[in-house]
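A.B. asks: What follows is a set of structures to go through.
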Structure P
Amino acid sequence: MRPGCYTRVESPPYTKRQYMRGVPEPRIRKFTMGNTSRKFQYEVALIALKACQIRHNALEAARVAANRYLQRKLGVNNYLFRILPFPHHVLRENKMIFGAGADRLQDGMRGAFGKPVGTAAQVRANQKVAIVRVDEEGLAVAKEALRRSGMKIPTPFRIVIERLDSEEKD
């Protein structure tokens with residue numbers, strides 16, 4: 001299985017797990033980390049520039065990279081970090097055996113629906129993938145954390161900083 005085969009969005013999301021047996025659970029479990037009750041001044045967002053599918057293990061790698069850096073530099077109570085997309089789309093693969101002597105083991109296109117091999121989140125262009133909320137002194141750390149996180153996703157990205165108004169904070 002090549003990861004490049006699953007990054008393009010070629011179909012609507014296939015989410016009907018009741019029709020498929022053996023769908024592996026997504027590796028990412030936590031989507032919100034840090035201090036959820038505190039109000040922060042700034043929101044730093046990681047935005048995908050192109051539409052793509054982000055596999056569940058890439059989301060988990062991005063979460064771990066950013067969260068570990070934020071915890072080490074800011075401490076647990078000085079940020080709020082969220083991964084926004086959820087991996088609903090089920091990826092399927094019709095496994096074929098290639099090579100010498102493998103022709104007797106293949107079935108070709110018979111039953112080509114494929115077996116589930118993982119899940120992915122379908123992301124549109126200019127959609128937020130992750131956000132970090134911090135105060136002014138943590139802006140540089142949040143930008144670096146999201147840059148490290150963005151290296152784990154299979155699309156070009158940009159980082160946008162917004163100042164939060166008092167009524168917009170949650």
Structure Q
Amino acid sequence: MDVEEAIRTRRTHKAYGVDPVERSTLEELFALARWAPNHNLTNPWRFRVIGPEALIELKNAAGREAAGKLDRAPTLVVASAVQGGDPVQDEEDAWAAACAVYILLLAAHARGLAGYWRTPEVLRGEAGRAAVGIPAGERVLGLVHLGSPRQDRPAPERAPAEEFVTYLP
């Protein structure tokens with residue numbers, strides 16, 4: 001699959017098969033994600049693959065109502081960005097790590113996997129952060145659900161480029 005096709009056909013999925021993504025495939029995805037552009041080559045992205053014990057802790061932190069959404073996909077990955085305290089570098093590092101997450105999603109899609117990048121409330125609180133080992137010096141960017149797709153997702157309408165691009169003199 002070429003990059004343009006991957007960009008145009010990747011969709012957010014919320015229904016997955018039961019088999020987790022193989023570790024070797026995850027390692028390939030993370031190896032690609034590290035090619036995200038980042039100023040000063042800080043490599044700020046961090047990915048944590050949630051295992052069964054961490055998932056139980058995260059569900060407990062999420063509460064009964066929100067815990068069910070954590071069972072949607074067989075593989076869950078927490079994405080975060082290291083923050084060093086310099087406001088400008090921290091912002092650049094957060095955006096670089098966000099690019100790494102998108103690379104992860106595109107690379108997963110190119111391998112026939114489905115993905116969903118969400119920002120659950122549980123990861124904004126101390127209990128959720130502790131459940132997945134996020135230290136104080138990291139900014140959580142979200143939770144990535146990965147697995148085999150169980151649905152086809154049509155392309156949503158997109159605004160034409162001329163609605164959001166301005167060419168300056």
Structure R
Amino acid sequence: MAILNILRYPDRRLHKKALPVQRVDETIKILIKDMAETMYKAEGIGLAATQVNVQLRLLVIDISETKNQLQVFINPEITGSEGNIEAEEGCLSVPGVYEKVTRPAQVTVTALDEQGRHKETKAQGLLAVCLQHEIDHLNGRVFVEKLSQLKQKRIISKITKQQRLDELVN
């Protein structure tokens with residue numbers, strides 16, 4: 001297994017729309033393991049393939065406290081939604097930034113699992129938010145783009161400043 005490089009906003013590659021996975025083969029299974037290891041090491045709860053510069057419709061999520069309940073969604077699609085919830089979101093591609101975002105409170109998602117079997121997930125609360133956040137990544141969108149232009153500019157400025165500081169240290 002390998003730790004993958006997570007792209008940082010505003011990297012243009014985060015805005016590419018992911019392509020469907022054609023076959024769940026050994027290459028996909030290795031990617032799933034690498035993405036899970038990367039997510040756990042970065043202390044995240046979700047990671048989309050586009051965040052590690054793989055333009056495939058694949059994401060991993062683990063919202064458990066024990067970090068041992070990995071959920072895999074291949075070619076996920078939101079097929080239903082209800083209500084609204086405002087929740088604070090963060091992102092491994094936008095480190096150190098947490099903002100409130102309004103999304104549907106409940107979603108139904110169809111996908112394939114890591115064995116290539118069809119599954120339907122009805123989610124609410126944190127899982128619903130996380131699924132929507134990661135599916136947005138697969139569609140080329142980052143959560144900060146749901147914020148005002150002013151907040152987006154401040155976030156980009158903060159990230160640019162941090163990247164300059166990181167380059168000086170390294």
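Values quoted throughout were computed directly from the atomic coordinates according to the rules given, and no laboratory measurement underlies them. Fair warning: this is a prediction, and the values are worked out from it, not measured in the lab.
A.B. asks: Assign the value 1.09, calculated as Rg/Rh (Cα atoms, Kirkwood Rh), to the correct structure from P, Q, R.
C.D. replies: P
A.B. asks: Looking at structures P, Q, R, which one was relative contact order in percent (Cα under 8 Å, 6 or more apart) calculated from, given that it came out as 23?
C.D. replies: For relative contact order in percent (Cα under 8 Å, 6 or more apart), the value 23 is produced by structure R.
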